[in-house]
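Enquirer: These notes open a run of structures that come right after.
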Structure 1
Amino acid sequence: MKGLAILLLAAVTPPAARETVGVYRGWAAFRDPDRCYAIAAPVKAGRARRRQPFASVGTWPGRGLRSSLHVRLSRAHDRSAAVTLSVGERRFTLVAGRVDAWARDAASDRAIVAAMRAARSMSVETVAVGGRSFADTYALAGAATAIDAALLACVGR
C-alpha cells in the first residue's frame, strides 16, 4: 500500500522540486519551495471519473496560510449545487470552482482539520454537471500525522 500511495500521490502533485517528507498510511506529506502539504487520493471516487481527485491540507508560509484544505473533485460539479464536506458527524459547506473546493475561511479550515483528526473518513458530495450526484470518499488513517509532518516541514520558512 505504501508504494501505491506514493505512486498515486506523485501523479496528483507537481514534480518541480518536490521533496517527500513521509508516507503515513493513505496520506503523504510533501515540501516544495513555496509550500508544505499532506495529500491523499480517495478510496472511492465519483462514477465516470475524468480527473485524478485528491484532498490536501497545505501550508503556504509566503501567503500566510496554515493548514488550509483544498479538494480536487473527481468530476466537474454543477455550479448551482452546494459542495459539502462530511467529516465524521460534522458537515461543512465548501467554496467551489468547477473542479476544486476550499474551506470558506481560516476558522473553517481549523474546524475541518480538527474534525479530520477525530474521524475515520470524510467525503465530498455534490451534483455533477448533468444532474447526477456523486461523492469522493477518503480514509483518514494517517491524515493527522501527515498534516503535522507537513506543518513541521514548513517551520522556519
Structure 2
Amino acid sequence: MTQTRAYNPNYRRSPTGLPDPQTEPQFYDGVAGKRLMAWIFDIVLITALWFVFGILTLGLGWLLLPFWAVISFIYRTLTISGRSATWGMRMMGIEFRDGFGQRFGMGQALVHTGLYTVSLMFVATQLISVVLMAGTARGQALHDIPLGSTAINSPSN
C-alpha cells in the first residue's frame, strides 16, 4: 500500500484546492474500489439500524420502507459532517474533500447527501456515477461534480 503524504492545505495545489491527480496520485490510488466497499458496509449498517428500528416499533418500522431512506439520510449527513466520511469510508481510509480541499461541514454534508439520495432514485445516474468514479482522474461521482467535491485517501496527519 502506498504511504499517503501528510495533507497540507497550504501546499501549492491545483486551482480547485484538491490534491492534483498528476502530482499527488497517492491521494486517489484505489479510491473507487474503497468507495464501493465503504458503500456496501454503510448499506449493511443502515439496514441493521432499520432492523433495530423495526424491533423498537414492534414491526411497524419494517412496514414503512421510507424509514430506511430516512435512517440512511440521517446517518450519512451526520457521519459526513462529523469527520467528512461515513463509518464505512473511515474503515476504508478515505474521506470527502470539498472543492477547496477542506473537509465537509454540516451544510456541505446535507447537500451532498441530498444529491446522493436523488441519484439513488435513478439507475442511469448510478451507472453514470460508477463510470465517472472509475474513469476520471479524481474519481468523482455524478453527485460530487456540482459541489466540486471528491473522495481521497485520508491524509496521515
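Values in this text are rule-based calculations from the coordinates and carry no lab data. Since we're looking at a predicted model, the values are computed, not measured. Cβ atoms are built from the backbone, for glycine too; each structure is taken alone.
Enquirer: Work out which structure the value -7000 belongs to, where helix-only ellipticity at 222 nm (-39500 (n - 2.57) for each DSSP H run of 4 or more, over all residues; to 500) was derived from one of 1, 2. Write down the numbers at each step before the final one.
Expert: Numbers: 1: -7000; 2: -17000.
Going through each structure in turn, the value belongs to 1.
Enquirer: Out of 1, 2, which has the highest value for distance in nm of label points 7 Å out along Cα→Cβ at positions 66 and 106?
Expert: The maximum falls on structure 2.
Enquirer: Using distance in nm of label points 7 Å out along Cα→Cβ at positions 74 and 90, single out the structure from 1, 2 with the greatest value.
Expert: Looking at the calculated values, the largest one is 1.
Enquirer: Also, quick follow-up: Which of the displayed structures (1, 2) returns the greatest value of relative contact order in percent (Cα under 8 Å, 6 or more apart) on calculation?
Expert: Values: 1: 26; 2: 30.
Max of relative contact order in percent (Cα under 8 Å, 6 or more apart): 2.
Enquirer: Quick check on the output: 1.9 is distance in nm of label points 7 Å out along Cα→Cβ at positions 34 and 82, derived from one of 1, 2. Which one produced it?
Expert: Details: 1: 3.2; 2: 1.9.
Computing distance in nm of label points 7 Å out along Cα→Cβ at positions 34 and 82 on every structure in 1, 2 gives 1.9 only for 2.
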